[in-house]
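Bear in mind these aren't lab numbers, they're just calculated from the coordinates by the rules spelled out. Quick caveat: nothing in here was measured; it's all calculated off a predicted structure. Cβ atoms are built from the backbone, for glycine too; each structure is taken alone.
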Structure I
Amino acid sequence: MKGRGSGILLHITSLPGKYGVGDLGPGAYKFADFLAGSGQRYWQILPLNPPAERKSQSPYNCLSAFAGNTLLISPELLYKEGLLKKSETSDIGHFNNSRVAFEKVIQYKNRLFNLAFGRFKARRRPAGFERFCRANAYWLDEFAVFAALRQYFKGRLWCDWPVKLRDRDKDELGKVQRKYSDAIEREKFLQYVFFKQWHSLKTYCNKKQISLIGDMPIYVAYDSSDVWCYPDMFKLTKGKKMRYVTGVPPDLFSSSGQLWGNPVYNWNYMKKDKYGWWLKRMEHNFRLFDIIRIDHFRGFVAYWQIPAHHKTATKGRWVAGPKADFLDVVVKRFASSAVIAEDLGYITEEVTEIIHGYDLAVMKVLLFAFDGQSSRNKYLPHNYSSNCVVYTGTHDNNTVRGWYRQASGRQRKQLFCYLDKRVNSSEVHRELIRLAMSSVADTAIIPLQDVLGLTGRARMNNPAGGQPNWRWRFEWRQFDRGIRRRLAGLTETYGRR
């Protein structure tokens, strides 16, 4: 990420489209055209993995560290391949264009997927499908069985399956593969379609000189194929229940901390395996993206471990992570210049020294800059170094306008002093975008909500809870004629083309 550039943060689910959720179809290509036309070099998205929880749909709590979220498959592209009929893709329910109704969308798309899979089975298997299954067998075979069993057991946790299946008895798994062969192949088919559509979009973006920044969650869900297949990689009980769970102590996002509930890694076991699972995971992600943002990077240095029976994150403790023993292996294999280390929250000197020692880009968030207190705040632009990525806000923050509405008098006063002028809520987003673009940071990434100047109602996620998350979508009618011109102008003015 060396050299000045800028881009937009927008998850695929937030794209417009007629099927209730953003997908990898025409809307994604149109947005790529907008990025290119406004001089942007980057499109940053949230994790593409399938969410483990049907209701919350958090992309940071995934069923697999490798599989793709098939909800993002485009019915229009399936139609173009002859796997759906026009009448089937025209039969659209009354979806909300500004919010994703996940339950309704899942039911609708599953019906389409069943139709598409039926036609796929009736054809001769394409060579591309066979190649995909062979190349991805190291994760796909296990995930397809897991997904089929999960459906059969109606979402029951794998630890509550019959003991032989819970413990992956070889003979029992053989019976499952024969009995549920159709369901297993359906999962492989959907993964094949997902990755085919994704790589087509990536190729299109790259041809337009747009690099894709992916987001890799540090943890996976307990209810995932990874934990089911490799329980020794996690701190579990003899009955394979979680002994500890992940989270963070009180921080800028939550005064009571966050209880994430993911299983904790058994790093000692992973070390004996020479971090094989992690290396495969990193390699897989670098095939999907040009740059990877590693969420909660500080977890490699030390992580907040909470006894599984606790109801809050407050009584956890810091436990040392693998540190250089792991990071040396990763940096030896992959370019550190293609990694963004998410370093928000409680960051110690040790974490900072390790990140700088590997020359990793770090994050700066302008909404954390105006605390009404110190000019030494590390998120104020005059304290930046070039090797960082500046954001007005992230997916976990309010929008700029939403933040401004809730800001204290002291925070607003500091903002006005820094800008050397007073601003109101209808223009504050433009001022913060200008601050980000004009900073010395090599890269500036702006959430689309702030580009459009939207209020807090467009917030993507609130870690403290209180509203349904991950549901926001934009509509093309929200783009006024001047947005492309203004964004291109700022990009040109501050040398980010």
Structure II
Amino acid sequence: MFRLNCWPLTGALVVLVTIFTMFGFAGDDDDLWFTNFEDAKAKARADDKLLLVDFTGSDWCGWCIKLKQEVFDQEVFKKQAPQQFVLVELDFPRQTQLPAELKKQNDQLAKQFGVSGFPTVLVLDAEGKLIARTGYRPGGPDEYLKHLAEFVTAHESIVQMRGQVAASQGIDRAKLLDQLIEAYAKLGVEPDDVKTWTAEIISLDAENKAGLKLKYEFRQLVSEAEALKKDRKFEAAKTMYGRALELSGLSGEQKQDAYFAQGECLFYAKDFVGVVVCLKQAEAAAPDTSKVATIQAMIQRFAPTAEAQATVAKLKGQLDAAQGLDRARMLDQLLDARTTLSQAIPDPDLQPDTDAWAREIVALDADNAAGLKSKYGVRVLLAEAQQLLRDQKLDEAHAALDKALAIPGVIGEPLLELHLAQAKCYAAQEEFEKCVAACQKALEAAPASPRTYSVKSQMRTAQAELDKRKAKEPPRPETPKPPATN
């Protein structure tokens, strides 16, 4: 048997292979996979089958390669899948160049079906209408075929229900439309008709005798809120969720979902006080659901930030009227709260305010009656040293740092900052050995601090200068060995 790769590819043969790839099959797996979408649709119509479309990055996407190896390349899949599906591969390779027409087709289809990640696997009808969406799943070919069979069964049920809906009226029609929408939801698909069906259900069950009016009024409001949230209109979305929560007769789980969604809107609006309030309302609405553990964890996560935000809002309104030690204590609380809050919301004014307020606190608590002079004295001296360093007054900067280091009880992050400032002074004086030693002390003071990156960077720079100096030093003459004695 001759092998194709043993033959020289003449120009005519290259053209033939290109055309075959563009307009026929993918060329692998016994020609099971189409690459031309219109040809695949024609085949599906002729054979009364569905389309199974694999959007893949065949030469770079790890999960795509895994799906192909574990499922699509397996004999059981290659034997059973074509009985119900026409298989289509739409490839987005990086190492190879697709023919221009094929690339254009694949890009257009990816945009049409909203494909943003790989692998994306779609089940379509013979006209190319979306039935279901999936991707990589573990378990091999048998599990994947079972997964696809569920889509087929659901689709057949939908086709049957559509026929029944056409012949139904009144509340029976409302119930069938409800079942139809739920069937689509199981497939992860929202049909274009869903808004029309929703309005019809609400009208047909106007007195909510079947419980459908409430269900779909809630869904309608939530859907509008989701659209607003997607457009980053978070305040409007929060209001819409509020309207949904005003509906009477909601289940606890419906309320929980709406409160949780409101909290998400407030998170994007940086209102952490509101986030925690909504999360607590979501927890109380349905305390026994599987979502409660996640909600409780989120409350615990956001509570310190919410408390800090509330403190900042409260103290800002009281600060101007405060004097003496009361003002010092208030400034201290405000700085602590803003420091916590800055981890969630950038605060560009925090550092200059900290420097200014620290000096004010030290002055207001000159006798250390509230223990604030000792707390902020280090900050004041550090800020002073950093300014002296910027002004190249290095001896005075060292003096300020030595004074700060002499304050009892300085540990952790403040101690790291003092030694780092020392290291920068030494570097400016080109005393690189002392710079490295100061960096080492800074790392020992707070080894888990985020500031260790800056310390290590300073240390590497100083060590590099020391290495340069060492390389330039002339070699030392060898000391002559004493003569050997018997």
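Ranked on mean count of other Cβ atoms within 10 Å over residues 139-146, which label among I, II comes first with the largest value?
Ranking I, II on mean count of other Cβ atoms within 10 Å over residues 139-146, first place is I.
15.8 is what came out when mean count of other Cβ atoms within 10 Å over residues 115-122 was calculated for one structure; which of I, II is it?
I
Of structures I, II, which gives 1.31 when Cα Rg over 2.2 N^0.38 Å, for residues 123-322 alone is computed from the coordinates?
II
Given a value of -12000 for helix-only ellipticity at 222 nm (-39500 (n - 2.57) for each DSSP H run of 4 or more, over all residues; to 500), calculated from one of I, II, which structure does it belong to?
I
From which structure (I, II) was relative contact order in percent (Cα under 8 Å, 6 or more apart) calculated, if the value obtained is 20?
I
Given a computed value of 4, 19, 30, 28, 16, 5, 1, 0 for P(r) over Cα pairs in 10 Å bins from 0, in percent, which structure among I, II does it belong to?
Traced to structure I.
Using the calculated result 0.95 for FRET efficiency 1/(1 + (r/R0)^6) of positions 59 and 451 (r between Cβ atoms, R0 = 35 Å, to 0.05), pick out the matching structure from I, II.
I
Which structure, out of I, II, was P(r) over Cα pairs in 5 Å bins from 0, in percent, for residues 179-474 alone derived from, given a value of 1, 5, 10, 13, 16, 16, 15, 11, 7, 4, 1, 1, 0, 0, 0?
I
For distance in nm of label points 7 Å out along Cα→Cβ at positions 147 and 283, find whichever of I, II sits highest and give me its label.
Looking at the calculated values, the largest one is II.
Can you tell which of I, II yields 1.00 when FRET efficiency 1/(1 + (r/R0)^6) of positions 219 and 395 (r between Cβ atoms, R0 = 35 Å, to 0.05) is derived from it?
The read-out was computed on structure I.
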